[in-house]
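Following this line, the structures themselves.
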Structure I
Amino acid sequence: MNPDNLKYHKEHTWVKISGGKATIGITDYAQEALGDIVYIDLPEVDTSVEANQEISEIESTKATSPVISPVSGSVVEINDDLSDNPEIINEDPYEKGWIAVVELSEPSEVDALMDASEYEALIKEEK
């Protein structure tokens, strides 16, 4: 997956839109800041999520951090591989390290998210 084709939330999550569904994960910048990820509390399928609200929580050797959903909808799929191997997020945050797939309830929310160049500018500001 090309990170340039994704949309980004200011809380360092990404979303890939495919039809009416959004695959959600954390950015490379976020996983690097967290360090070695040791656990992820995955959302349950059929859970409703709201944009700008916590969808899951990640524990690393440094901290426990919420994962903020960039969009609203209902969780239709989770990445079960992360239950036993949360470090996949460190190794491949944009492909194998996705967290959940959400059926969009408000597709227009995607328009408010950043593209790759806007996200890069945000990271530079934060550093």
Structure II
Amino acid sequence: MTIVSLSFPDQMVKELDEIQDSGGFAGRSELVRAAIRLLIEDRREKDSLLGHVNAVVAVTHDESNEAPITKLKHEFEDIVKMHIHNKISHSNCLELFLVEGEGKKVASMTKAFQKEEKMKSVKLIVI
């Protein structure tokens, strides 16, 4: 098995350790492998979107991180049919995008949000 050295912020290591303990993972490596398998599966699902797609993209973020939302909303305005912003707690926001268009473009939008470091979560729901 190949060894890969990774760096994580302290807060992320703390959360990894909590997941490791509560999830019964034997170690951090096992946990990271499981997380990467989920990421690979997610990518395969997005890469397989073909033809005309209707979907919802749900994004959560800290309220101070609105700029990437606005930038990507405009970048993909040709497929965004509706956008709802809702403050879900004191400093957390939820963005819901109803999108319609070519599957590859919908996947591209979702991946663009996932690449943004300041997003807390990004979920694609094909409808």
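Every number in this text was worked out from the coordinates using simple rules, so none of it is lab data. The structure presented is a predicted model; accordingly, all values stated were derived computationally and were not measured. Cβ atoms are built from the backbone, for glycine too; each structure is taken alone.
Of structures I, II, which gives 7.8 when mean count of other Cβ atoms within 10 Å over residues 5-12 is computed from the coordinates?
II
Starting from the value 13.8: which structure in I, II was mean count of other Cβ atoms within 10 Å over residues 29-36 calculated from?
Source structure for this number: II.
Quick check: 15.2 is what I get for mean count of other Cβ atoms within 10 Å over residues 45-52, calculated from one of I, II. Which structure matches?
The read-out was computed on structure I.
Here percent of Cα pairs over 18 Å apart was calculated and came to 60; which of the structures I, II was it taken from?
II
Kindly point out which one of I, II the value -5000 was derived from, the read-out being helix-only ellipticity at 222 nm (-39500 (n - 2.57) for each DSSP H run of 4 or more, over all residues; to 500).
Attributed to the structure labelled I.
Figure out for me which of the structures I, II the number 0.75 belongs to, where FRET efficiency 1/(1 + (r/R0)^6) of positions 37 and 61 (r between Cβ atoms, R0 = 30 Å, to 0.05) was derived from the coordinates.
Attributed to the structure labelled II.
Which one of I, II has distance in nm of label points 7 Å out along Cα→Cβ at positions 21 and 85, as calculated from the coordinates, equal to 2.1?
This figure was derived from I.
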